[in-house]
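Where a number appears in this text, it was derived from the coordinates with a stated rule and is not lab data. Because the structure is predicted, anything quoted here is derived from the model rather than measured. Cβ atoms are built from the backbone, for glycine too; each structure is taken alone.
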Structure I
Amino acid sequence: MTTADKFDEIRRILIALDASPASRAALELAADLAVRHKAELVGIYVEDINLLRSADISITEEVGAFSAIPRRVDSRQVASELRTHARQIEEMLSSIASKANLRWSFRSVRGLIHGELLAAAEETDLIILGKRGWSEGKQFGSTARKLAALSPIRSLILAHKVHPDSPVLVIFDGSKASKNALQTAARICTPGSTLMLVIPAEDQESAQALYAGLASWIEHQEFTVQYRWVNNMTGNRISNIALVSGCDLIVMPAESELLQPEAIISMIEKADCAVLLVR
């Protein structure tokens, strides 16, 4: 799909699943979107080849949580635990998808996590993944970081549950990329919810002109549109606006003349909400 495609043309949603708490949140959000847009859920679990390789190194040990006694990590044991995770995750996907009467599929593969996800993304229209993998703790996961930078499709990165009726914040500067982001945000908003339109511009008059150009479009929406002008857009400022406005989701172009790629990654890392990058 190209960036000109509309959100309602998404038919396959890829969910990157692992043993982290964010996986269930990602799955629940994916199911909600799939129901509303009659899409298919595609779940994938990647057995990290690097983890298996490290378990084969003779010096690799783990310390028991209660005994504090080091013990050798066996690659066969690690592989068995990964297969157990995969079965549990497939059961979770099956339960949620079946209750929602959704078409779904699941596969477990072995390889480099970001590489396998990028390959799978080529066959889908939207990828949803947790901000932190099960092994990263509170850190911004390396997989999410790479997907944010390299994914060929829309990428939704979340840290916790997104409430369907919460306000959605979208960055709009009049560019083609921001128009695609606005279209995507509009498809996500539920009737009666709020779309927070953040317009970066050098002066308020320019921002008001962009907002006025959307008047006809706004009249036909079933959600409320609120508008805010910012004259110096930074990642921190956008995430703060989202926090104050109670937004669970920021929708923005994956590439912007106003924010460098490093600033976008920094914003995703620090924001206490989900970020959807639109390409």
Structure II
Amino acid sequence: MTPALEVRGLEKAYGSVRALRGVDLHVGPGELFGLLGPNGAGKSTLVKIACGLVRPSAGTAAVCGEPAGSPGAQRALGYLAELFRFPDWCSAEELLTLHQRLAGSAGGAAERAELLGLVELADVAGRRIGTMSKGMQQRLGIAQALVGSPRLLLLDEPTSALDPAGRRTVRELLEHLRERGVGVLLNSHLLSEIELVCDRVAIIDHGEVVAAGAPSELSRPGGVEVETNAGRRVFRDAGRDEAPRIVRDLVAAGEEVFGVRVLTSTLEDAYLEAVGR
């Protein structure tokens, strides 16, 4: 199947500054892909190239098989920038109508109603954006990015302004997009959110991919933790397969076991190790 996004040997230099140094990655249809890295790592440059806003110095980027920036790629792409601003005087309904015209979407009122429902804003369709909370505006921005049924969605920090309930709404929306076969490139500093929703991640530092894979593949064993009547005990060198033996030994030694947990490193641990922080 044609990838929603395919990047090969991507390089970008701004004068003497090399923002990207031969990046390779692909996002499959229906795949939720997390793009991680410190500020200045090259993430925004990669996203701008995929949008057609910046030309690469070398390498290629394609959206649904079309060269990035071409009319075909633009039609297949939805984008929400980290720092966006919609007119305060405009209503949610009017904003989506405007973006339908810009995107050439013939979805009409039915599409607007569906998108506002997806982001739980159906009951405020006529409300002025200037009176909405930051979280509501963030969800409206996601609805805007979905106008025209794009096959690839680029989201830059989409949950940064949301409360826990709003983040859950976005997670449920991303699951829905996966079922519809929409590929999503998610750029976020909220590693716990990335770990919850993304199928794969790539960690970029100094313009290079320094680690990539499923969040579970990037984690490392951290031992076995056992809660007993004598307190919490951690067996750092033990793995999952050794947990039953550890419990048997503790019980045989007269201890009461109340809980067992296999420890692994988090995505945050893998991130910090990959970028050398």
Given 1.0 for distance in nm of label points 7 Å out along Cα→Cβ at positions 224 and 248, calculated: source structure among I, II: II
Test item: Cα Rg over 2.2 N^0.38 Å, for residues 104-255 alone calculated as 1.14, pick one of I, II: I
Among I, II, which structure scores highest (criterion: distance in nm of label points 7 Å out along Cα→Cβ at positions 112 and 264): II
Structure (I, II) behind the derived value 20.2, 68 of Rg and Dmax of the Cα atoms in Å: I
Test item: helix-only ellipticity at 222 nm (-39500 (n - 2.57) for each DSSP H run of 4 or more, over all residues; to 500) calculated as -9500, pick one of I, II: II
